[in-house]
Structure formats: C-alpha cells, structure tokens
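A.B. asks: Multiple structures follow.
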Structure 1
Amino acid sequence: MMTDSQIRFDDGAAYERMMGIWSRRVGEIFLDWLRLSTGQKCVDIGCGNGAFTEMLVERCAPAEVQGIDPSPEQIAFARARHIAKVAEFRLGDAVALPFPDNRFDAATMALVIFFVPEPAKGVAEMVRVVRPGGIVAAYAWDMLGGGYPMELILAEVRALGQKTLGPPSPEASRMESLRDLWTTAGLEVVETRKITVQRTFANFDDFWTTSTLSGSVRPTVAALSPGDLELVKSRLRAKLPADATGCITHSSFANAVKGRVPK
C-alpha cells in the first residue's frame, strides 16, 4: 500500500458517519477489556471528532478527560458534541503532548497509532504523561492484515493498478508490532487482543456513500475514471451480497494493546 502523510480528516460530521460508528463498535469492547476505574484522569490522544472520548466519559465516569488532535475542524466538532465539562479538547501532537510528566491515570489512543510517523515516540509520550501504575492502551485497525473497514474498496482500486493513500505507519497496527512497542517502552503486564465488529448497511448505495465520505478513500475514488469507478462498484457488489431485505453486513477487525507504567 502506498503511504502518504497527507491523509486528512477535516470534516467531523462526515467522519462521524464514516468512521465514528465503526470506532464506537470497537471502542465499547475495548473499554470493557480495559476496565478503567471511575474517577480517573485520562488523556485521549488523536481524539478526532470526540466519538471515542464520548464513550470514555459515558462508560468510565472519569474525573477529567483531555482530548488531543492536530485537526482544528475535528476539535471544533468534538467541543460542540461534548456538553459535560469533564472533557476538554485542544490542538496537539501525539509525539509532543502539552502536559507535564505523570499528569494522568490513563492514556488511550483509538485508531491513531498508524497515523503517527514515529510510533515509538508516540508511545513514549503516553508513558511520560501517565503516573507510575497507570495504564497506557490503544487499538488500531489491522491495516496490513485486512482489518480496515474500507480495505475492500482500496483493494479493488489497487487491483486496477491504481495507487491508494494509506497512513505513514501501517506496520504499527499489527499485533506483534503493538506488543513490541509497548514492551520496548518499558510497560509492564502487556496484553493484546483482537476485536472483530460488524456493521449493517441499508443497501449497497448506503455502504458506498458512507465508506467514501472522507479520509484516504474519498480522494482515491475521486481520481478514478467513470469506467474504473463502475468496475470497482461491480466487483464490490459481488463480494458484499445483500440479504433478503437488501441489507449488507460487513466485518472489520482491530488489534488492541494495554500495559502499565512501572511503579
């Protein structure tokens, strides 16, 4: 897969429709697995439009959550959706977090680590801002293993000999890579797991429209000729058969990791 650091998610509403639902499906299982105590101080790195942050607030009842993202548009969307003052959002870089050492009880990174050009630095920053005994955790679509929800579309485009955009660090999403990143950062009691989720679309048009709203897919599809576009759609229809009601169900999977900062 061609990688390109210029993939942008600058439309919070479009991202919510395309990825927000997928993220929550995985995030619910991830948070159950994480088992965070209530009343903790958390940082959500790469918070995007706040979809995962919202779940973190609702399900874990933290005392504080700081959301960090490099996109002004996503931060604006996140601020608008979060009424509770427990969550605050600011612009920031995953490899240079604007917080002092030992500031939080837990750090999370949801569907982000493959966008960090130097993943090890991102993990090191999470470790730095979490207190001894605190938890550092992440989950990511398995970009190289076919887990990304839009991989079916991108694979058909590549089959035509066309280039596709991808994140700068797709290898960081593999299970073994996540475990290595966490153990190399000095984290203890490191655990990993695979999370598989499904999403049902009303019909093929719903799947197509939703899946091509933003991110790497939108510019990729826009660059196709009319003939290639129809060919991609035809091949996808064959791989995504509808049920008796016309609905299409699609599965995706992510890899998750967690570990504790040594005391």
Structure 2
Amino acid sequence: MATALVTGATAGIGASYAKLLAKEGFDLVLVARDLHRLKAVAKELVNSYKIKVETLQADLTKPQQLAKVEKRVSSRIKPIEVLINNAGFGIKYSFIDTELNKEQELLDVLVTAPMRLSHAVLPQMIKRNSGVIVNVSSVASWIAGGTYSAAKSYVTVFSEFLNTELKSTNVKVSALCPGFTRTEFHQRGKMRMSGLPNFMWLSSDQVVAKSWKYAKAGKAICIPGWQYLILITIARIAPRPIVRKVGITVRRKQR
C-alpha cells in the first residue's frame, strides 16, 4: 500500500488532506508539532479507514527536527508516494514591527521546509517514475501582502518550475493556492476577519478535493473558488501599483 506524508496534519487543509488520502487507501505519515493532537488524529483515521498511520512530531523551524522529516521522506523503506507540504502560519504585523526571529521562522516553515522536503523525496519518485507533491501556497502569492505573500510567491513559482521540469516523467507537482479558508490559520495568527463576507470563505474539504483532482491531472496550479479565480485574473492583468495598494490594504484590515 502506498504511503503519503502530510505536514501540518492536525487541522485545516492538512487534516482534510489526511482524511482524503486515507479514504483513498493511503497509509499516512502525519507531521505536526503537537504530539497529543497528532495521536488523536492518527487514532481517528486508523479507526475510520483501517489504514496504518505513523506520527512524526516535528517543529519545522528547527533544523534538526526538519532533518528528521527529510530522513523519513527519503527512506527506501515504505517510500513516500505523496508529499503534502502544508505546514504554515501567518504574521499579522508589518515587517518593520515584527521580531526578526518570527520572520525567520516564517521563511523556515513556508519556504525552506517545502524546498528541502521536495529535494529529499524527488530522487526516489523520479527513480520509480511515480509520485505527487502538493505545495500549499495561497492567492496571496499574487499580491504584495507582506512577507507571507513573498514566501508564498516562492512556493507558487517553485511548484510551477518543478511541474515543468518533470513534464517528461510521471511525477506530478502542483501548487494549491486557496483564498480565505475556514481553518485555525487566522485565529492562530490573531487576525481580524469579521468583516469578510461569507461568500469569500471556502471549506478545507472542498479546497482539498479540487487540489487533489488537479494534482493527479498534472496541473501546476489549483485556485479553488470562482471568486478567487476572478480576483487572480484581475491581479494578473492589473497595473502593479494597484495590486500593491490592494495588498497593503488587505494586510492593514487584518491587524
């Protein structure tokens, strides 16, 4: 039975991806910082879907703990067929006001971890000529909405590059670029979201279902939700000064 590894697997998009992959019969390796929640999610998935689940407690801001996950994804024993790089968080404050260590942690989790885990898993995927990597990015990667947007821009472009680089193989790489999704993300970042209309919110299960469909089809980018397809189309063609102004406005409203 094939094995999938999901980072940030205890809530939101990561938990929805774990559930979807379990339904499809994948054994799982779940990665997160909170061991208690990891074990609870693992137990639920084992009981519901009769699969095997490994738990790997790791804080991806710590190089030694990230190295543990790299070692697992590169293992030849129960190799990883699907890698979901989902772990992430946001910072509501401006770059000028944020502590430098928080900005470094943002880069460690959003940029360094997906890059290193992809680099670790790809040699065996290429050797087998099969595998899927989904990097969870954001519609924020098209706007100038702080260092979170900058980090997600890396993730989107990185995924596009790998998708193109691997076109001659059966290894598929896709960036999932959701808009506002009902997860713990904004609560954990203490962001104010009360003014956002209901139609702008997506469910994590719907987001993941579309992402998996796109990833298996070999599509480089998945943007769930008609509202976000419209917004991204506008962002792509609008003058950059306008896009930058909108990005700053969105950021300020979240503080």
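Values quoted throughout were computed directly from the atomic coordinates according to the rules given, and no laboratory measurement underlies them. Nothing here was measured: the structure is a model prediction, and the numbers come from that model.
A.B. asks: Can you spot which of 1, 2 the value -15000 was calculated from, given it is helix-only ellipticity at 222 nm (-39500 (n - 2.57) for each DSSP H run of 4 or more, over all residues; to 500)?
C.D. replies: Among 1, 2, the structure yielding -15000 for helix-only ellipticity at 222 nm (-39500 (n - 2.57) for each DSSP H run of 4 or more, over all residues; to 500) is 2.
A.B. asks: If you work out relative contact order in percent (Cα under 8 Å, 6 or more apart) for 1, 2, which one comes out largest?
C.D. replies: Comparing 1, 2, the top value of relative contact order in percent (Cα under 8 Å, 6 or more apart) belongs to 1.
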